[in-house]
1. Which of 1, 2 yields 22, 11, 9 for semi-axes √(5λ) of the Cα gyration tensor in Å, for residues 101-140 alone, as computed?
2. Of structures 1, 2, which gives -12500 when helix-only ellipticity at 222 nm (-39500 (n - 2.57) for each DSSP H run of 4 or more, over all residues; to 500) is computed from the coordinates?
3. Matching task: 11.5 is the computed value of mean count of other Cβ atoms within 10 Å over residues 13-20. Pick the structure from 1, 2.
4. For which of 1, 2 does Cα extents along the principal axes in Å, calculated from the coordinates, equal 50, 33, 24?
5. Match the computed value 20.2 of mean count of other Cβ atoms within 10 Å over residues 29-36 to one of the structures 1, 2, and report its label.
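What follows is calculated from the coordinates using simple rules that are stated; it is not laboratory data. No experiment lies behind these values; they were computed from the predicted model shown. Cβ atoms are built from the backbone, for glycine too; each structure is taken alone.
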Structure 1
Amino acid sequence: MISKQAKEHIDIWVAKYPAGCQSSAVMEALKIVQAENENRLSADVIQAVADYLEMPGIAAQEVATFYENYNHKPVGKHTIRFCHNISCMLNGADDLIAYLEEKLGVKTGQVTENGLVNVKKVECLGACVGAPMFQIGDQYYENLTQQKIDEIVDNLK
């Protein structure tokens, strides 16, 4: 369930922690296996990570369900993680999320028909000074307007 390549990558993270503390690498391990499993985590995959790190399955499950960067259902090639915390809300995030949903023809949590994009409301992404903002992959897009959203989304492939 976890590829040899993923195990090698996880082992790099495990080596960063003291002996016997391999469970400390669980966040990165979940990220690695998620990338190899259509960008989502099933219960079986989470358990495989727990087994590999020799930790209780429930502990890995708690991490996988607590943090919003782990997916448990199908997502698009690009996930737009739209900040919905106080700074973004006060600066128009709700209206921009509604605009984005209309533009894409999907509601938050759904995937576009072509499988390219899904939108996810998330809590603080730590870019309050650039509110409203969203994240696609590792890239932050700040001070969003409808025009900026059009430019960004129209360039996704």
Structure 2
Amino acid sequence: MLRYATPADFDAILALNAGSVHFLSALDAPRLARLHGFAAYHKVVQDEEKNVAAFLLAFREGVDYDSPNYRWFAERYDAFIYIDRVVIAADARGGGIGATLYTDLFEFARSEGMKIVACEFDLDPPNPASQRFHERQGFREVGTQQLHGGKKRVSLQVREIS
């Protein structure tokens, strides 16, 4: 079941994030509460046992967010929704949950009159599964940037919504 995230989901969201922290930035409870507070889109997917199996957190332009990737898009696009993080539990991957979340986000963007969905994925260290997924979802590279003193390089991606 796909639904909006609530503070009651935060422990599960933090656990999922911690399990994928090698691809994401670390997240603690106060930071999650802050991000949730200015998210345009923050949904979770529950499995049959009502456990949070996935989440997607995204922001519109104009929020006070310190992510260098978000700021990259903010400097180049007047209006967009930025996918900050999407995490699917290891035992739930490959079952279409990611596509379900993205389809729902694209519908949300369309309903809000947004034309650009933005995101990034790691090139170095590589994340080929994310690269393949985003290609299937219709994203294209619009730039790259080095992060963490050159220890990480990301592909900055957009998908146009019609």
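1. 1
2. Considering all the candidates, the number was obtained from 1.
3. Value 11.5 for mean count of other Cβ atoms within 10 Å over residues 13-20 corresponds to 1 out of 1, 2.
4. The value was obtained from structure 1.
5. 1
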